[in-house]
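For reference, the structures are reproduced in the following blocks.
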Structure P
Amino acid sequence: MAVSYDLQGQRLLVVGGSSGLGREIGLQASRAGARVAFAARRRERLEEAVGEASGDAVAVTCDVRDEDACERAVAQAAEAFGGLDGFVYSTGMSPLAMLDEATADEWRTVMETNLIGAALVTRAALPLLSASQGRAVYLSSYAVRNCMPGLALYRVSKLALDGLIESFRNEHPELSFTRVVVGNTEGSEFGLAWGEERAQRITRIWIERNVFPANTTMSIDVLAEAVLSVLAVRGYVDDVAVMPRQTDTPMET
């Protein structure tokens, strides 16, 4: 049974809201009473999400690798709702590459998407969060603890994201910066750009080393509930980890 949270009237920006976990977070927040700005690159997917939302929602086009686009996305969300009570940075991507074959372009793309974009969105949102005593939420990954071969670029970017979150906490102790660590997620677009040949080759390495993740995925609705719990709580939350059990019960915190 889904858990019910009250986000009535909260003004929320979901970055990465066009698909996967970000989209589900935005939709669940909308059903809980929040006013949601869905932000991502693909306008048509954003419009679909807005069409499914239960309340006041807007589509905001944003490429997090573009500094001006990050500024505009935050400004447009605040203009639509008269301010901002929080944002969720769910955008994330990973090249599938062993370290000895990773290209400079792959390194730049993963760091710009997973780290620098989060920094730019946060910088733009800080004055608004200060005005509302709002909350910033970032999706981190279990890969920082247990990284499989071929996913090191992703792990490094998420380790850096963790450092960014801690640094914002140090510089702005009056605000709430929450890291939500998630495990393997069903229904995401995480591996769509891996490429068939490389995916097959590295999957064989996982199998040979007995690190292939069997029976360890969670549904996006369960993970979205965890994020909503952070948005709904009145107190300060620094870190939450949501991991799959090796049973039929999908969530543990």
Structure Q
Amino acid sequence: MIINGGSRCNPRFFARHLSNEDENERVTLCDIRYLAAENVTDALHEMEVVALGTMTKNFFYHVNINPLETEHLTQDQWDYAAALLEKRLGLENNARFIVEHLKKGRTHRHVIWSRIDVRRMRAVTMMHDYARHQETARQLEREFGLQSVESVLGPEKAKGRRPKRRPKSWETFRGKKSGIDPHAMTTEITALYRGSRSGEEFAAALREHGYRLIKGDRRNWCLVDRAGQVHSLARRLDGVKAAELQSFMAEARK
């Protein structure tokens, strides 16, 4: 099971994404709690209005709960998964809604909480949320008898192993709009890297394939794809450590 997400501030985008019936075979609003709204758009708007009484920018928290394609949860298991996760995140008493998507035969759920504790009119602090996602996913796998997914935490962290880095949600959404799949891009860029003998040769190969290598403000190297979108070079390379990349690209700096 994969659980990922984070604090967000773009309700109009998520309203479109969560309600998108063109990309999903089925969209179901499963639950609304502590909200007067009866649909996704109004629920997000209501959360936004409440947040206006605070200084909170990222006023809602969005999470994907994704079993594997071959795994199917019961309603009780879905409810338990959401309850367990929100307890770990400290969002038990906050407004929320849940949307289920069926896409290509695979069911996954989106849970969206308001971060605002209306009793104190303060946002719940989201610290170490990635670790809590991982802990919850591993616990659910054990309790539901699901296939275990690699994690960067726990025993795997101690062994120095980590799963392949997945594109961030916004990178995936951006790729749908531009037509450039970040997964496919990672495969292509990694192959060019592995087939190059030096940083200069790698830079030349990137240019030949329609990419532009630039120096970023915060990152050592960035890529501009064919649609003009900027990517971290490190994020588009599979299995390449930062120190290895820095050493390899030393000549390209000259």
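With helix-only ellipticity at 222 nm (-39500 (n - 2.57) for each DSSP H run of 4 or more, over all residues; to 500) coming out at -11000, pick the structure among P, Q it was computed from. The read-out comes from structure Q. Among candidates P, Q, the computation of mean projected area of the Cα convex hull in nm² that gave 15.6 used structure Q.
Of structures P, Q, the largest value of FRET efficiency 1/(1 + (r/R0)^6) of positions 103 and 231 (r between Cβ atoms, R0 = 25 Å, to 0.05) belongs to Q.
Mean count of other Cβ atoms within 10 Å over residues 7-14 was computed and gave 22.9; which structure, P, Q, did it come from? Source structure for this number: P. When mean count of other Cβ atoms within 10 Å over residues 15-22 is calculated for each of structures P, Q, structure P comes out greatest.
Each of P, Q could give log10 I(q)/I(0) by the Debye sum over Cα atoms at q = 0.11, 0.16, 0.23, 0.25 Å⁻¹, for residues 127-222 alone, but the derived value -0.53, -0.94, -1.21, -1.27 comes from Q.
All of the numbers you see were taken from the coordinates with simple rules; none came from a lab. Values in this document were obtained by computation on a predicted structure and should not be read as measured data. Cβ atoms are built from the backbone, for glycine too; each structure is taken alone.
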